[in-house]
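Chemist: Listed after this line are the structures, all set down as structure tokens.
Read-outs throughout are calculated quantities, based only on the coordinates presented, and are distinct from any laboratory measurement. Because the structure is predicted, anything quoted here is derived from the model rather than measured. Cβ atoms are built from the backbone, for glycine too; each structure is taken alone.
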Structure P
Amino acid sequence: MADNEKVAIVTGASRGIGAEIAGELLAMGMTVVAVDIREDLLAELPAKLQAPEGKLDTRVQDVTDPEGFGALIDDVAAKYDRIDVLVNNAGITRDGLLLRMSDEDWELVLKVNLTSAFIGTRAVARHMMRARDGAIINMASFSGLEGNRGQANYAASKAGLIALTKTTAKELAGKNVRANAVAPGFIVTEMTDALPQQAKDIALSLIPLKRMGAPADVARAVGFLASEAAAYITGQVISVDGGMHM
């Protein structure tokens with residue numbers, strides 16, 4: 001199927017990497033359903049992305065709500081008669097050293113970053129299996145591959161996403177549904193802007209390409225995995241990190 005006929009759902013799509021992914025998929029000709037809990041930011045997205053008329057569908061939804069997120073996916077499938085791509089991008093951080101991390105911060109990060117992807121994958125799988133086609137892309141992280149001091153919750157959630165990706169790939173491959181993950185390193189976003197300069201300097205010293213990445217670098221990797229060019233790729237983790245994970 002041509003990429004310009006596809007329908008894609010992107011969570012956490014109102015800003016940063018999520019908005020960049022939505023823009024990349026729109027540029028490929030896909031119809032994009034942008035999902036986020038931030039109604040104010042979603043309202044600005046069509047103008048920000050200069051979305052062609054009828055190609056961007058914004059939905060306000062808490063993706064940690066199984067009933068609500070599941071109903072949204074079913075509604076998208078009914079409206080467009082298809083869902084070809086799901087990008088589980090929604091994510092947050094609540095950093096802190098392990099011994100000082102609260103139960104609440106642990107549970108919230110796991111819920112937003114990992115459980116929401118499980119909810120979305122479970123809901124969309126039925127539609128993709130019925131169509132015998134589909135691509136699920138999970139937003140992992142360098143932290144999920146290597147661990148990271150002060151990010152026990154975040155690293156655990158992203159490592160869990162990688163395991164979820166590989167399990168999904170194995171379970172759904174027989175129905176021609178692919179699952180892959182993208183693992184960004186240090187990408188210039190609001191999240192990394194908040195880091196102390198010392199942390200940024202340390203990060204740069206670890207990157208062979210000697211620069212932080214841009215959201216577009218991640219979005220292009222997602223676009224590739226969502227496209228027909230990646231039709232024979234499943235169960236993989238693509239690191240977009242300037243060589244940090246080598």
Structure Q
Amino acid sequence: MPNQPVIEVKKLTKVYQVGDVAVHALRGIDLEVKPGEFLAIMGASGSGKSTFMNLLGCLDQPTSGEYFLDGVVVSALTKDEYADIRNQKIGFVFQGFNLLPRTSALENVELPLMYDRLHRIRNPRQAAIQSLERVGLGDRMDHIPNQLSGGQQQRVAIARALVNQPAILLADEPTGNLDSRTSIEVISVFQELNEQGITVILVTHEQDLARYARRIVHLRDGLVLKDTAVQSQKSARNDLQLWKQEEFE
């Protein structure tokens with residue numbers, strides 16, 4: 001089905017037991033994400049956005065409800081099947097870059113392919129090179145993390161997330177450790193990837209960054225409070241050009 005959602009959740013709940021207290025982190029979320037969307041998830045601390053991202057990323061399992069990822073009923077999978085679909089379908093970008101410090105950019109990007117038990121990627125080295133070129137780091141492949149700027153390190157992390165050719169890219173506060181300009185540079189990479197057809201889900205607490213997405217979902221108390229299309233999506237590429245012009249004035 002060409003227009004099948006890449007993500008669909010129905011009545012998704014998550015309850016944590018803390019001592020004798022049941023904490024209802026998610027209270028029944030319904031959401032669809034179509035292929036090629038750029039979605040921002042927002043919410044205050046305790047709104048459920050981190051729990052929701054963990055479920056979408058197959059890092060945790062729901063208490064109840066259904067989750068379909070690229071047409072697969074994830075909520076019915078075994079632990080091993082969970083790990084396989086996570087490695088095949090999802091790329092993760094986190095606030096901390098999580099790069100191995102004494103390892104080159106190329107080797108960092110190759111790392112997820114060590115867990116490709118199905119051997120979908122036939123030439124891991126070439127796939128890693130292409131991923132780094134895709135994020136504009138073709139000339140930094142041999143550099144270790146401390147030879148790279150914060151923005152470059154995050155781009156290595158994005159390349160690592162792309163190397164398995166995932167159906168969806170999940171970015172959890174990916175600019176949290178970066179300054180304003182570098183944040184826009186990283187968001188520009190996400191917009192370019194989205195323009196190439198990759199589905200991007202961005203968790204952020206910053207309204208300004210969310211405006212670079214095409215759709216914003218607000219969570220509150222474990223429920224979807226608002227789900228709105230962005231009427232005038234900001235262009236990170238244009239904002240970077242304006243920034244450069246101001247520097248020369």
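Chemist: Out of P, Q, which one gives 26.5 for mean count of other Cβ atoms within 10 Å over residues 10-17 as computed from the coordinates?
Modeler: Values: P: 26.5; Q: 15.5.
Traced to structure P.
Chemist: Follow-up. With mean projected area of the Cα convex hull in nm² derived from the coordinates and found to be 12.7, which of P, Q does the value describe? Please report the intermediate quantities before stating the final value.
Modeler: Working: P: 12.7; Q: 14.9.
For mean projected area of the Cα convex hull in nm², the value 12.7 is produced by structure P.
Chemist: For which of P, Q does Cα Rg over 2.2 N^0.38 Å, for residues 98-233 alone, calculated from the coordinates, equal 1.12? Mind showing how you got there, number by number?
Modeler: Details: P: 1.16; Q: 1.12.
Attributed to the structure labelled Q.
Chemist: To which of P, Q does the computed value -14000 (helix-only ellipticity at 222 nm (-39500 (n - 2.57) for each DSSP H run of 4 or more, over all residues; to 500)) belong?
Modeler: Values: P: -14000; Q: -9500.
Among P, Q, the structure yielding -14000 for helix-only ellipticity at 222 nm (-39500 (n - 2.57) for each DSSP H run of 4 or more, over all residues; to 500) is P.
Chemist: If you work out relative contact order in percent (Cα under 8 Å, 6 or more apart) for P, Q, which one comes out largest? Could the numbers behind the result be given before it?
Modeler: Working: P: 19; Q: 26.
Sorting by relative contact order in percent (Cα under 8 Å, 6 or more apart) in descending order puts Q first.
Chemist: 5.0 is what came out when distance in nm of label points 7 Å out along Cα→Cβ at positions 122 and 226 was calculated for one structure; which of P, Q is it?
Modeler: Values: P: 2.5; Q: 5.0.
Only structure Q yields this read-out.
Chemist: Computing distance in nm of label points 7 Å out along Cα→Cβ at positions 82 and 202 gives 4.8 for which of P, Q?
Modeler: Values: P: 4.8; Q: 2.9.
Computing distance in nm of label points 7 Å out along Cα→Cβ at positions 82 and 202 on every structure in P, Q gives 4.8 only for P.
Chemist: Consider the structures P, Q: one of them gives 3.4 for distance in nm of label points 7 Å out along Cα→Cβ at positions 130 and 146 as calculated from the coordinates. Say which.
Modeler: Numbers: P: 4.4; Q: 3.4.
Label of the originating structure: Q.
Chemist: Between structures P, Q, where is distance in nm of label points 7 Å out along Cα→Cβ at positions 42 and 194 highest?
Modeler: On the way: P: 2.2; Q: 1.3.
By distance in nm of label points 7 Å out along Cα→Cβ at positions 42 and 194, the leading structure of P, Q is P.
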